[in-house]
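Each value in this text was obtained by applying a stated rule to the coordinates, not by laboratory testing. Quick caveat, the model's predicted, so the values are computed rather than measured. Cβ atoms are built from the backbone, for glycine too; each structure is taken alone.
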Structure I
Amino acid sequence: MSWKIERELISTELVDKKLPDGDMTELSKITATHIETGEVYHLKARLGTEADKKAAWDNIYAQHEERTKPPAADPIAAEGKIYLDAKEGS
């Protein structure tokens with residue numbers, strides 16, 4: 001698998017608003033494209049810490065798994081196919 005990641009800085013804010021002289025964090029817009037499938041995923045996230053980054057990448061991968069999972073089996077549709085195939089064969 002291969003991914004293309006684009007990041008756009010949206011804004012910079014304080015990590016903790018109670019500490020006005022504290023560290024700053026960036027809010028980013030992430031566009032992740034799965035090269036093989038062409039699926040594109042979007043996420044706005046803070047990437048200031050390793051935990052933030054891991055959560056962002058996990059979120060994108062969860063979106064990918066949800067979008068690419070095979071459709072659930074539909075027993076009624078399967079029954080209809082069997083019935084119609086039988087009718088066509090008679």
Structure II
Amino acid sequence: MIVCVKCSRQMRPKRNGVEVVEQARQRSDEAPDKYWDYKLWMADLWECQDCGTHVPYVGDRHGQQAFREHFQEGFAERVQEVGYRAKEWTR
């Protein structure tokens with residue numbers, strides 16, 4: 001179950017098969033907050049019925065894998081068409 005934290009409403013799937021770009025943080029002292037495009041994932045787009053908030057969700061239960069990575073041919077061109085970005089988790 002995915003719940004909107006703003007409305008406390010259970011969200012519903014709006015569209016399946018949207019692409020999400022996973023971004024990785026650049027490891028350097030010069031640009032500690034800079035990110036680069038790393039992998040492409042397929043996700044489901046969920047929507048809150050009350051406020052319209054959208055959440056792209058990549059499920060991890062069925063061994064879902066990224067379908068394209070930064071070193072593969074055509075990656076840079078495909079990334080230009082993707083509307084969702086996911087920066088890596090940092091503490």
Structure III
Amino acid sequence: MAEFPIACNLQGDYGYKVIVIDDADTVADIIRKTTDQLIGVLVAPFPPDTVLKAKIHGAETPLADTATVKDAAIIQMAAIDIYAES
């Protein structure tokens with residue numbers, strides 16, 4: 001297990017924030033860690049039924065929620081966009 005930082009942009013925020021993750025975390029863990037730190041502080045709460053997805057900045061498709069950081073090849077200081085699925 002290795003902890004390292006990534007840059008996350010949560011929909012509704014004005015910029016990227018550094019979030020520390022572990023290489024054993026899943027994409028769902030990244031979303032949870034980011035929302036735990038930002039919702040209610042910098043970003044208004046999402047409606048209760050909102051499904052959030054994450055993708056590497058510039059990618060077309062979202063990452064699988066169950067993929068680990070290692071599986072998704074997320075590297076240190078990667079830019080991750082977290083957004084409400086429409």
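In terms of distance in nm of label points 7 Å out along Cα→Cβ at positions 40 and 72, which of structures I, II, III is highest?
Across I, II, III, distance in nm of label points 7 Å out along Cα→Cβ at positions 40 and 72 peaks for I.
To test your reading of the models, identify which of I, II, III gives -12500 for helix-only ellipticity at 222 nm (-39500 (n - 2.57) for each DSSP H run of 4 or more, over all residues; to 500) when calculated.
It was calculated from structure I.
Among the shown structures I, II, III, from which was the value 20 of relative contact order in percent (Cα under 8 Å, 6 or more apart) calculated?
Label of the originating structure: I.
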